[in-house]
Structure 1
Amino acid sequence: MTLQRQSLRELVNEEFGTPVEASDDPEITEVGTTALEVLRLNPNRLGFTVFNLSSAKMYLMFSPRVSSTNGFVLGPNGGFATFFYKNDAMLPGRSWWIIADAGSSALKTVEYQTT
């Protein structure tokens, strides 16, 4: 019996039955002390990861009322949050907002969506 090797792209496309792309957002690279919509509503988004590259805490929530008491904490210097439809149902496709404890705090987002 010979096993056929598949590329990662082939495996992912086979699982979802459609092409899936990963992309980062080159426009939103920092956040301050005012809530910012970091991911817009996207029904084709299967999942995403937001990375905190700053020395300040960040807070992520699917509401513009995100705050230090209403959000998922992204710890400083590499903290991150990942949401994926298999674990989080419809949450990945919603609009997401972020805020930081300090101004000009660096972040990186990567989203996975069907094309």
Structure 2
Amino acid sequence: MKYETGARFEYLIRDWMRAKGYFVVRSAGSRGAIDLLAFNGKEMVLLQCKREGENSKRTHGDAVSSLEGLQVPPNTLRYLVVRRGKTEVVVRSVPGDEARYFTIRQIRREVKDAGT
């Protein structure tokens, strides 16, 4: 994936988290386990952002393992955020298999409505 493409997706997720009331720091050019670090006063959220094609069967096991291996304080959530193709975003909790599905349009609308 091109750096610019990945960075655009990270900026979209950063803005989405800000729309939800989080203070967000982006780890530019990160090759580590965390792309975005978000705080809202109650909890910390660590996010790893990935992109893939629409019909991809990738599990992103390396990213999941990296997130699972982190020593984190209480009230810290870890998520793998995957953009599938041009329209779908899957947010998966780590550890665990809980996943939520969003469209890029939904996310952009939330960002626009929040004015971030």
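Values in this text are rule-based calculations from the coordinates and carry no lab data. These numbers were taken from a predicted model, which means no experiment stands behind them.
Determine which structure produced the value 22, 13, 11 for semi-axes √(5λ) of the Cα gyration tensor in Å, for residues 24-79 alone, calculated from the coordinates; the candidates are 1, 2. Computed on structure 2. To which of 1, 2 does the computed value -9500 (helix-only ellipticity at 222 nm (-39500 (n - 2.57) for each DSSP H run of 4 or more, over all residues; to 500)) belong? Traced to structure 2. Across the set 1, 2, Cα Rg over 2.2 N^0.38 Å reaches its highest value in structure 1. Quick check: 22 is what I get for relative contact order in percent (Cα under 8 Å, 6 or more apart), calculated from one of 1, 2. Which structure matches? The structure behind it is 2.
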